[in-house]
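Nothing in this text is a laboratory measurement; each read-out follows from the coordinates by a stated rule. A quick note: this is a predicted structure, and the numbers were derived from the prediction, not measured. Cβ atoms are built from the backbone, for glycine too; each structure is taken alone.
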Structure 1
Amino acid sequence: MRIVLIGYGKMGREIERLALSRGHEIVAKIDIDNASDLASLTSANADVAIEFSNPASAFDNIMTCIEKQIPVVCGTTGWLEKKQEVETATKTHQGTFFYASNYSIGVNLFFKLNKMLANLMAPQKEYDIYTNEIHHLEKKDSPSGTAITIAEGIIDAHAAKNKWVNNQIPSADEVAIWSQRESTKPGTHTVKYISKVDQIEITHEAYSREGFALGAVIAAEWVADKKGVLGMDDMLK
């Protein structure tokens, strides 16, 4: 499979290493120094693009791929206010757009566990909900896309919660996300239910970027012959 890497930081390099080890070819590495090169690529010389750039450039990168009929797998967060535009363009151009806030298989199982727990806890009014995310200092968006997915999962399953807030005291209908940035930590996400008498806690802690990168490569392999707006739930089915 011929892969275009969009974003060639630590994550891009880890994706490259794993893609090559699985027998794929990297036909282009697009980064800040050669961003204009993306415009010269077409579906004739690329089978899929994997986009891990930054919030400021992700939308334009994705739209370029969709318009050129290059399936795109995106893991960049912090730009989702424009996601509806991307989904509309995907349908208009009959393209392929795969998005996940986190490509780790373990995290996606954690998402399901989080919803199950929220559903069980919804009738227990004496428990306050607390979520926390810790990432490396280089992460530009806050809260993380994974933390938002976790909060939205709680909101979907817990009738008393309607929205999330970041780094502020929540009201009764809000889920609090507390975001921290520490050194080189790849990513830790915690959900706690706290009452006066006890506490229930679930945590996912990533030890390295390898799990995220492998999930992105697997998604690229899976999505190459598909059309539409897709995500990890579709792939894991």
Structure 2
Amino acid sequence: MNPNSKTVKTSPQFYAKTAGVLFLISILAGGFGEFFVLNKLIVSGDATATAINIHASTSLFRLGFASYLAEAVCDVSLTVILYLLLRPVRKDIALLAAFFGLVSTVTFAFAELFYFAVLLILDADYLKTFSPNQVNSLVLLSLKLYGYGGGIFMVFYGVASILRGYLIFQSGYLPKFLGILLVLAGAGFVIRNFLLILAPDYASDFLLLPTPLAILALALWLLVKGVNVTKWNKQVSMESGREASTEI
């Protein structure tokens, strides 16, 4: 066994590269489900057309659900890795961000049940007493609930992004502009979520524009550049000193 294998596996660059790969997979999986599958199958306000599209493309609809599962797996893994990457700055804030990240993924997973429920509704024998229009309306309602459930998850994801952006900005071993982008993306998530509840007419999708830019920039930076290991080690030493003084 290579005596340095443990050092390589636990190095900040290993975490950074892994996070970069997971971010890219998450972007591709989530983008496929959200912008290809749903845009292709859902006809806004038309329950019948939506049900017909899903019936005709059941495999594509299932593939969309599988892509969301892949995205969720990546998000859970990223929660742990980002905690490990950012804890030298402030362990308590990094842990809080991790908790918000996990809650966002759990909320999103719950919302996905309404997505998958569409297949159960369309194929359920016990709904034969319902007229086709009623079944189609249930399909559209289930998708609406999925959309609102996904919207609720945004506030938790947004808070996690704000906290992580702050830690990146303060870290010194990652560029400050990434932290600023992540804070803006998180703020957009939070603001849009509350507007969706309190003033739906003002919940513009433009508030989410910083998100793809922030996530893509962070993913590419982690994958290509990684972290400044010298400054990382300095932060680790400082954090160890703070913990030692706290114990005393």
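Quick look at the numbers
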| quantity | calculated |
| --- | --- |
| Which of 1, 2 yields 3.2 [distance in nm of label points 7 Å out along Cα→Cβ at positions 60 and 228, calculated] | 1 |
| Among 1, 2, which structure scores highest (criterion: mean count of other Cβ atoms within 10 Å over residues 68-75) | 1 |
| Of the structures 1, 2, the one that 3.0 was derived from, the read-out being distance in nm of label points 7 Å out along Cα→Cβ at positions 28 and 84 | 1 |
| Which of 1, 2 yields -11000 [helix-only ellipticity at 222 nm (-39500 (n - 2.57) for each DSSP H run of 4 or more, over all residues; to 500), calculated] | 1 |
| At a computed 15.1 (mean count of other Cβ atoms within 10 Å over residues 156-163), which of 1, 2 | 1 |
| Origin of the value 29, where percent of Cα pairs over 33 Å apart was derived from one of 1, 2 | 2 |
